[in-house]
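Peer 1: In what follows, structures are represented as structure tokens.
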Structure 1
């Protein structure tokens, strides 16, 4: 962990996860083996993000000695930290949508959105409406936002009552979501992704709790979460979450070098903007060539273009939001 409180392996994993998700979207329209392979596994980056949030957010609250009365300040910090880049990416999406539609040989859909649709994006309420997300990557932010609310309100109680209470709470929440998922025919991975956040919480407790009894309870709870993800989410997802947990636990004190903080620093910006920038590069580039080598080169150019843009976006848009959030007590 560096003096600013950032854990090197977590930053590295954030960066790799965001690049993975970018590869998922950028490779979707390509037929070449390498882009298709990256597309086939790139979606797993989102699940890595969920595990990271489940670990880092409670760890931060633990370090701040968070109490229930601190919840408004906590939620305000998260909103100030995350909303400006998110809203800026929505504006960018709409602007480039109109510019693309005005360009010659435009092959996409004409701009179609409403102010109500944009409004429901503000607090990630799109799943409660009949509207669609303006970006295919925004859906995961709803999971994150709901997690912030739940953990911000329940964290003091769960931490004060011991590990068994934490895992009893996890079991109850998971059971409720599993029932609703089956009863209402919701996303088949809904409960799995809820448990991914819980896996991060279990890992956090394993790291901070003292005493053999707590270690045993936390370890068993963590194994239970991992087993559920493996059995319900499949072997690929289960292995991904297991490796993520192992990397955080074993390497949490490792010094990985500046590169980890660099790619972690632009990870959120890349996640928000890669479909806007890289997607446009892919759509434009596919008009001028084809073939395996061309598609691999095009995807590489699109990914690098997305990263370069994300670095600037992180500096000019995300950076000020991050500093503003840090000033909130």
Structure 2
């Protein structure tokens, strides 16, 4: 089979690999839609802290089951499925608390084990979910980023009637805007420097969008501030925009050595909360259930689709502000 292989040093190779066959408890999937995100951009150059090489990327994906191993129940060949990329040990203390994203022996698909930028991918049946009726592979590949948003909202206070400020209108920020509107948030405002993404934010439920916070209506800050860009300057500004007794949810990924200024007196005086949201926790099943209700809203986020052989172009497109969500479709012939 054909697959993309990364070496962690900038190398992106279309390679012939042996097609996998399932052992007990495993399934093989033919991916039909694979999302490209910031994680993949960092994996290419080796700057993603937990990456292991060589590796086939691709952790946001959906496709058709082509083979099942012994002992697999509830899934059959031909099923259209999506996959939680976080493969935990299911035994450590964090797994026992259902915090699978914090598993001490986590093996993320497409990061430390081969992912879906290939004609076939081998995954545990336990992290494989049949998609609801009416949800195609393109929408199914959005389940993973949606699950990340749901996990962040599990960590945060209720959005009901809260003013929400989001930094970054990439796929996570845009999904957050759509879900915040669905959950009855008050005003939703977004800081995003690029016009194409600002326009998308307004379509997905934001009330206002501007290149910087000075262009928004924030006299008292916002009760819920979501940082989804990972840019240090945005994080610094976000800390200044938290309302009294407000909450900052840090979703954007930075380099491990990045630091930003924090004034402890502000935390004390305003009684603010700063919390992190890492990956998707245990929210993948909930995202599978909710994707049907959100499909018409969020499917237009996918603006570019490339064949497997054009993975380098897909990466370049994903890094461009003109793209909202980039997909790779391994079923497309050259």
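Peer 1: With distance in nm of label points 7 Å out along Cα→Cβ at positions 124 and 220 coming out at 3.2, pick the structure among 1, 2 it was computed from.
Peer 2: Answer for the origin of the read-out: 1.
Peer 1: Identify the structure, out of 1, 2, from whose coordinates P(r) over Cα pairs in 10 Å bins from 0, in percent, for residues 20-107 alone was calculated to give 16, 35, 40, 9.
Peer 2: Numbers: 1: 14, 23, 32, 20, 9, 2; 2: 16, 35, 40, 9.
It traces back to 2.
Peer 1: Given a value of -25000 for helix-only ellipticity at 222 nm (-39500 (n - 2.57) for each DSSP H run of 4 or more, over all residues; to 500), calculated from one of 1, 2, which structure does it belong to?
Peer 2: It was calculated from structure 1.
Peer 1: If relative contact order in percent (Cα under 8 Å, 6 or more apart) is calculated from each of 1, 2, which structure is the one that comes out at 34?
Peer 2: Computed on structure 1.
Peer 1: Another question, if that's okay. For mean count of other Cβ atoms within 10 Å over residues 164-171, which of the structures 1, 2 scores highest? Don't skip to the answer; put the middle values down first.
Peer 2: Details: 1: 17.6; 2: 27.2.
Top value of mean count of other Cβ atoms within 10 Å over residues 164-171, among 1, 2, belongs to structure 2.
Just so you know, all these numbers are worked out from the coordinates, no wet-lab data involved. Note that the structure is predicted; figures quoted are calculated from it, not measured. Cβ atoms are built from the backbone, for glycine too; each structure is taken alone.
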